[in-house]
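Following are the structures in question.
Only the coordinates and a few stated rules stand behind these numbers; no lab work does. Only a predicted model underlies this, so the values are computations on that prediction, with no experimental measurement involved. Cβ atoms are built from the backbone, for glycine too; each structure is taken alone.
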Structure I
């Protein structure tokens, strides 16, 4: 059986040794229904465009891709060939600006890009060429600010960026160059606090940052510099660790992991900040209603209601941690090396849905249906390793009879993303190289 990896596995890691022949449907207008997945557009006719950063904004898909003699740039698609085009050639020529950290905030995208003159800086786009501009050269000259972790809060967007003399710190923008400023130097001087995991919870902004070498802290902000302070626990001590390795809001609780061995929670105040359990959280967390589910290494499924007594093992699920945890219509679905599972939060209600289907990549949902790229255990056993077998698009409603492959194309796939009523993914089916595909249920 395959070993599961964190995050999304690169499409190029496995060479396709055989491809199922199929006819590609490329409609010029959106379709109301489809008999199967279809290629949206062959962006790079001489190779692979390798779409990445798939992001929804206003019902359209935005992504990065390369092709047509241009390097990697910002693209958009409405799901049709004619409606799929490059938004702007930010760095003209074959080098590309390589947009990164695409984040939709209202009617605009925020991202980092390198135009070849200013280094990697803060950019924004409304989906048009004219409306795609560098917002501010935060680290002027040859310096680069590497902005990322964009999060809307109040009337602004907060993010990390390297301003040069201040190091990598917390910034804020109101969408204008004049209104893009250092928000707070959390670690004064040239050293960087490296803010990350910036998120909203209980009407406040929370983030993790370094307050000293190899010492992370949790910060809480009310949107003012004076009101941005390290969080303290119920005993009055600063919440610090060598690594605050993840933060996840679920209902009225914000969970976080200290040093990959202790699970904590806060409800926004010092009095509600405490350790819940000594457990190795395996970097995945999902809420189903007000209950948080997470896997631990090597093979336990846990749940927590935010109390010490309510943070318990649900079930032993084998010798590998679960991945792809997803709330599907109020039921938890997830994958292990033993197939697709479901759980209602009880040991008795935690069971295998389909022992044959395997996946390597995160799934997506439309309504009460889970979509994912997968292959069968038999295909894995018969395929020459270390590469993985070709995949097909699958769907599941959490029942054995409602879990099945949608058929061709059979190829390497990744980045399943729901936009509106469609599923998009990246595939190298049909001999076109790695390109953008769509499925309309």
Structure II
């Protein structure tokens, strides 16, 4: 007879290859603390149902605490015969306390147990990612605050477009991260549902009060339909997606750091602690952290279709395919957390060259939109103003010398010399609208980012 949890009807255990290929211990041992919490909660459920006495439940709880302590200290490990973390826990419980360990699985399936464990883990994972996101947002604000008047070019199509400030640019990344925090908050809420008590798919004939475990595990609510409960992995996909999109936003910032620290841009340098050199070229200072974040975002994208593809076409309720979900969601979390922590260190290790940025902001006709809008303010239709300034820019590309008043009027009679002699800083100051790059507007944005970060901070 097989000694597996499911082995009652089997005369022999699985083939060695079958056992090796179906074991998930190496992956789901990460759920050990959560499986032990679920086991303690289920023990109390069984006590209320009259299926376990209080003394046995106390022995189970003490044993669960000791199992975790022993595993973390390295004095306990799983064996090759353990199929998954659930069978490992039940085996060790039975070895240590005897009969109560054999009673703990009453009214419980590995189907509702693994879903509960994964929800508990996902809830904590989303919380940890939220905390790391808040830390990065606050770091961006701290870096930005001294630079609300530090001029730099803003870009579209990677071409110089209009003058902005460094603080304004960094704030834009901060707001993207704040949206990531909101998605992580939603992912945490999606995971925050108890499914212990769903059984294999259709609850149990035993008089189990699922509210006991729901309360013990700190879930605000419980499942509506047991069949859905054991097969639902939407919350896991939510976490994978939120992690991937966060990595995308980090990659965009990483790409800019790579560009800003090149000799061609010369906007910033990276502290030695957050850059590397070349094994061959002594002069090199490479932005490896930024490049790795950028690269890992590409891998993060792949986790989203992997999670969705795993779920596609699965008949209700539980299918063994779902064993593979944990590897996807664990690596998505690990990657996103590492990238958030790496970017936090990286942005605080940047030193900016304000002079280089301001010079770049004054080149390439970044005043052109302001000049067109000056004509509009004098009653000229925008399309006419746009064409006039476009012709002027074409002339300056051929001959950079500024035209005199007569030549200027040949492009449009309403043009004035001051329209094309606007400094980047004065252009920025005039953009006083909410959400714009003027110093006062940016200070308001940074204050809002601090407020958003505080609201997203896990409590």
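Suppose semi-axes √(5λ) of the Cα gyration tensor in Å, for residues 328-399 alone works out to 23, 14, 8; of I, II, which structure was it derived from?
I
Determine which structure produced the value 18 for relative contact order in percent (Cα under 8 Å, 6 or more apart), calculated from the coordinates; the candidates are I, II.
Traced to structure II.
Which structure, out of I, II, was FRET efficiency 1/(1 + (r/R0)^6) of positions 256 and 368 (r between Cβ atoms, R0 = 25 Å, to 0.05) calculated from, if the result is 0.60?
Among I, II, the structure yielding 0.60 for FRET efficiency 1/(1 + (r/R0)^6) of positions 256 and 368 (r between Cβ atoms, R0 = 25 Å, to 0.05) is II.
Suppose percent of Cα pairs over 21 Å apart, for residues 64-223 alone works out to 65; of I, II, which structure was it derived from? Each step should come with its number before you reach the end.
Numbers: I: 48; II: 65.
The value was obtained from structure II.
Starting from the value 27, 18, 15: which structure in I, II was Cα extents along the principal axes in Å, for residues 280-319 alone calculated from?
I
Suppose you compute Kirkwood radius over Cα pairs in Å for every structure in I, II: which one lands on 26.2?
Going through each structure in turn, the value belongs to II.
Assign the value 74, 27, 16, calculated as Cα extents along the principal axes in Å, for residues 96-167 alone, to the correct structure from I, II.
II
Taking helix-only ellipticity at 222 nm (-39500 (n - 2.57) for each DSSP H run of 4 or more, over all residues; to 500) from the coordinates of each of I, II, which one would give -20000?
Only one of I, II returns -20000 for helix-only ellipticity at 222 nm (-39500 (n - 2.57) for each DSSP H run of 4 or more, over all residues; to 500), namely II.
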